[in-house]
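Just so it is clear, none of the values below were taken in a lab; they were calculated from the coordinates. Being a predicted model, the structure only gives us computed values, none of them experimental. Cβ atoms are built from the backbone, for glycine too; each structure is taken alone.
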Structure P
Amino acid sequence: MAQRQEFTIFADYFQFYIQDEHATGDLSESWTQDAVDRLLAIAPGCVGVGTVRNMDVPVTVEIAEAAPNEDLNQWDHVNECSIDVPRVRICYGNLKTISANGLEGSDHYRVFLWPAPPGPPTILKQRTKPDIAQ
């Protein structure tokens, strides 16, 4: 049975992190141009999720026993990657609703975690650009 939690997270510098409390990975060198383009940076035990606003953003986290059966058509952009314990899928919605000043919008993010063998970062659905003015 999946566990679901909803949060409002301050996306300082257009990002928030998912990591284990004891993770030693450092994302400071992980935000390459490719990572910025895919809205995803990874380091051992850490995932950096890029956002389209440098403000509070709504984030839902779901922990499940198996891969989610999520309809990707409802999302603008979807990434999937691994961290040391479970698999991670990040869905990005309403990315094109950001105001001209970048402060307002109805963007939202959903993070899925489940156990699976390690795998490379994969973009399951690519957003259309330009979504952000960073």
Structure Q
Amino acid sequence: MRDLWFALRSLAIALVVASATLLTYHYCPNQYVVRNGMREKLPNYRVAYVLYGSIGLFWIALPTIQSLVSGRDAEFPTLIRTVRNLEQWVGNHVGKAAAWLLSFVLVWGMVFLLLHLTFYPFPNITRILNPGG
């Protein structure tokens, strides 16, 4: 019963995050400006703010508050435990090399995402590809 309750809550939170993101995309459209007779699209960060903000709220802030208030860890596995469980399962079913590679790629991807979000706009590859743009 506890697993079913966890699955229902996870599905509900995923639906809230997806719905909020789609509603923001629909009701906060891209804005355009005319420069030198050409129509240019301005950056629209509202969708990213809603998406990352709701992920931070539901997956980081609320579980942390729940743990601090209750005085014990949350009943669901942490991100590190999830990666370890996945690595163990892949190691048992596919092989240890594939399990190591999968966990390496996941952790490397999370570190790169952290660096990208922290030092935005990193890497700014568009300036290398189009120096005049």
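Structure values in brief
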item: For Cα extents along the principal axes in Å computed as 40, 32, 24, the structure of P, Q it came from; result: P
item: Source structure (of P, Q) for relative contact order in percent (Cα under 8 Å, 6 or more apart), computed value 13; result: Q
item: Which of P, Q leads on mean count of other Cβ atoms within 10 Å over residues 54-61, largest value; result: P
item: Test item: helix-only ellipticity at 222 nm (-39500 (n - 2.57) for each DSSP H run of 4 or more, over all residues; to 500) calculated as -1000, pick one of P, Q; result: P
